[in-house]
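Asker: Please go over the structures that come below.
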Structure I
Amino acid sequence: MSHGPMPVPRRVCVTVSYMARGRQFSARLDPAVVDRLERRGARVGLNKSRLAERYLDEGMRMEDHPGVVFRDGPSGRRAGLAGGPDVWEVIAAVRASGLEGEPALAATAEWGSLSTVQVRAAVRYYGEYRDEIDEHVRRHLDEADAAEQQWRREHDALA
């Protein structure tokens with residue numbers, strides 16, 4: 001029994017622009033995906049092109065670095081280990097260990113109750129996105145220094 005031709009799914013053509021870089025490309029997306037991009041973009045304050053760019057970039061990064069995910073938080077969007085700390089925290093712990101090589105990996109794994117595989121995933125990600133992670137570490141250290149200075153001023157005022 002024939003029910004006629006198979007319906008062809010509708011697609012919407014979306015142009016993702018990289019205006020600052022002078023590049024753009026078009027993709028045909030299911031209308032429901034475009035609707036979700038628009039709704040989510042409205043919630044997070046990004047237009048659908050920027051949001052699509054973010055998801056494409058993060059998706060490729062996660063594929064290139066298994067075990068790394070992206071999350072939002074008070075310090076913005078950042079890379080983290082699935083079920084674990086942010087990548088910048090792992091790298092800060094590696095540095096704080098004062099060790100190198102395998103001993104640094106083992107000490108960091110113990111510090112964070114992580115496997116060495118997870119620590120290696122963070123280190124590999126850092127190797128490719130060093131500037132991004134260094135900025136997160138620097139920002140955290142600056143905030144910690146400012147909080148300590150404020151605490152000292154309050155402590156001195158009470159003395």
Structure II
Amino acid sequence: MLDRLLEQRNAVSLVLTTTTVVKNLSAQQWATASDLTATLRPFIEVTEEMSAASYPMMSMIIPIVDSLQHLLRATQGGLDVLRNVMTGFLRDKFGDLFADDELCAATLVNPRFKMLPFDSHTRHCKAMDATLALMSAVRDTSSAPSSSISPNAAAAPTVEHVISSV
């Protein structure tokens with residue numbers, strides 16, 4: 001809605017010059033409206049992305065929240081206080097997403113994201129370790145002895161080999 005007001009700025013200003021009931025917006029107010037739309041735009045895009053997904057997945061959390069935090073920190077302008085507050089709210093709500101092994105593993109094995117959000121070597125290694133640990137746990141719980149496997153059957157690739165090819 002604010003986007004539309006900014007888009008029609010000239011028309012709105014022209015109409016407001018003909019009336020004495022409502023004052024026209026100042027240049028500072030127009031600038032604030034523009035900064036506000038720029039600050040809130042990523043949240044609208046994330047909301048639309050998550051709403052459009054037929055099956056929003058756990059693997060989307062780290063890339064989306066990390067991107068929002070990065071955009072809020074990287075943007076400069078007149079609403080720095082608002083961006084700092086919003087960054088704080090995201091941090092309070094989600095905490096350190098990279099500390100959650102299941103989120104890291106889900107993001108890493110999703111072909112859309114893979115290593116994209118893991119921008120440091122430490123995060124990269126942590127995600128790999130978390131994925132290996134979870135895959136090993138699944139393998140260990142599902143590998144019950146079976147008499148149907150012949151002793152000459154080819155060995156399945158190890159979890160470490162599969163992950164290293166990612």
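Throughout, read-outs are computed from the coordinates displayed, never taken from laboratory work. All of these numbers come straight from a predicted model, not from anything done at the bench. Cβ atoms are built from the backbone, for glycine too; each structure is taken alone.
Asker: Ranked on mean count of other Cβ atoms within 10 Å over residues 49-56, which label among I, II comes first with the largest value?
Answerer: Working: I: 16.0; II: 9.1.
With respect to mean count of other Cβ atoms within 10 Å over residues 49-56, the highest-scoring structure among I, II is I.
Asker: To continue, here is another question. If you rank structures I, II by distance in nm of label points 7 Å out along Cα→Cβ at positions 81 and 121, which sits at the top with the largest value? Write down the numbers at each step before the final one.
Answerer: On the way: I: 0.8; II: 4.2.
Max of distance in nm of label points 7 Å out along Cα→Cβ at positions 81 and 121: II.
Asker: From which structure (I, II) was relative contact order in percent (Cα under 8 Å, 6 or more apart) calculated, if the value obtained is 13?
Answerer: I
Asker: Taking distance in nm of label points 7 Å out along Cα→Cβ at positions 25 and 113 as the criterion, which structure among I, II has the greatest value?
Answerer: Greatest value across I, II: structure I.
Asker: A further question on this structure: Taking FRET efficiency 1/(1 + (r/R0)^6) of positions 57 and 105 (r between Cβ atoms, R0 = 25 Å, to 0.05) as the criterion, which structure among I, II has the greatest value? Before the final figure, lay out each step's value.
Answerer: Details: I: 0.35; II: 1.00.
Once FRET efficiency 1/(1 + (r/R0)^6) of positions 57 and 105 (r between Cβ atoms, R0 = 25 Å, to 0.05) is tallied for I, II, the winner is II.
Asker: Further question on the same structure: From I, II, which structure was FRET efficiency 1/(1 + (r/R0)^6) of positions 41 and 97 (r between Cβ atoms, R0 = 30 Å, to 0.05) = 0.15 calculated on?
Answerer: Numbers: I: 0.15; II: 0.85.
Derived from the structure labelled I.
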